[in-house]
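Peer 1: Each structure below is given as structure tokens.
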Structure P
Amino acid sequence: MLINQKNKTMPNDHIVIVYRREFIEIAFESIEYISTDDYLTTFFYVNGNKFTCTKPLNKIIPKLNADFYQINRSQVVNLNKVTSVADNRELELEGDVKLTVACRRIKELKRRIKNSA
């Protein structure tokens, strides 16, 4: 069941994306980060695979749980996969992926990582 019929809420362990008339369930724990470029949004998985869809990032973010944080205009990371945040605002994920954090988001990112540890 995709939606809990009693309270009409989405389960909190995955996101459901409609893609080509099919429901694609993506477990939160399998997502390393999400990136958007023009009108395409790509989910990057911890196993190295990726999934691309046309759903805008601003429609996906509200469906994510508190383990995710938007680090800049076009990228959202799974805080559980962050290995380090350097002073130059470079964030490193488990898969040796390096992303740049926006200036105005770095302070909150560090606070969220500290609180989740």
Structure Q
Amino acid sequence: MIYVASYNKYKKAIKYLRTVRNLRNDIRISYVFDKSLIKRIENIIINKDSLIKATSGTYFYIVRYLEKNKRNKSLALIVTGAWIESLYIAIRLVTEYSDKDKTTQLIADQK
């Protein structure tokens, strides 16, 4: 969501938010990702700093919730999905390979 909002693709960000809202019940995190949070994110979607703060805080709250409730498999899937998504975004940001490019180096360091 941060990625699409960062590039002023607000319609895609709202679509992404709706997808997450639908998935929350499937992965049983509706307690954490409730209607008030969704409304808050919709209201701040054009403010990148506020959006980063809200989504980062929510991510770590979900992690703590899953750890507390011993839902390690769900936690592993969510963390892995977040890592894959961030790696995909980073790769898409590299338009031309250069071994001196900082983003390229960060991607290469992922092991």
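Peer 1: Thinking only about mean count of other Cβ atoms within 10 Å over residues 70-77, which of P, Q has the largest value?
Peer 2: Comparing P, Q by mean count of other Cβ atoms within 10 Å over residues 70-77, the maximum is at P.
Peer 1: Let me ask something additional. To test your reading of the models, identify which of P, Q gives 19 for relative contact order in percent (Cα under 8 Å, 6 or more apart) when calculated.
Peer 2: Q
Peer 1: In addition: State the single structure among P, Q that was used to calculate helix-only ellipticity at 222 nm (-39500 (n - 2.57) for each DSSP H run of 4 or more, over all residues; to 500), giving -3500.
Peer 2: The read-out was computed on structure P.
Peer 1: Now for a separate question. To which of P, Q does the computed value 15.4 (Kirkwood radius over Cα pairs in Å) belong?
Peer 2: Q
Peer 1: Then there's this: Computing mean count of other Cβ atoms within 10 Å over residues 78-85 for each of P, Q, which one ends up highest?
Peer 2: Sorting by mean count of other Cβ atoms within 10 Å over residues 78-85 in descending order puts P first.
Each value in this text was obtained by applying a stated rule to the coordinates, not by laboratory testing. Keep in mind that this is a model prediction, so the values were computed, not measured. Cβ atoms are built from the backbone, for glycine too; each structure is taken alone.
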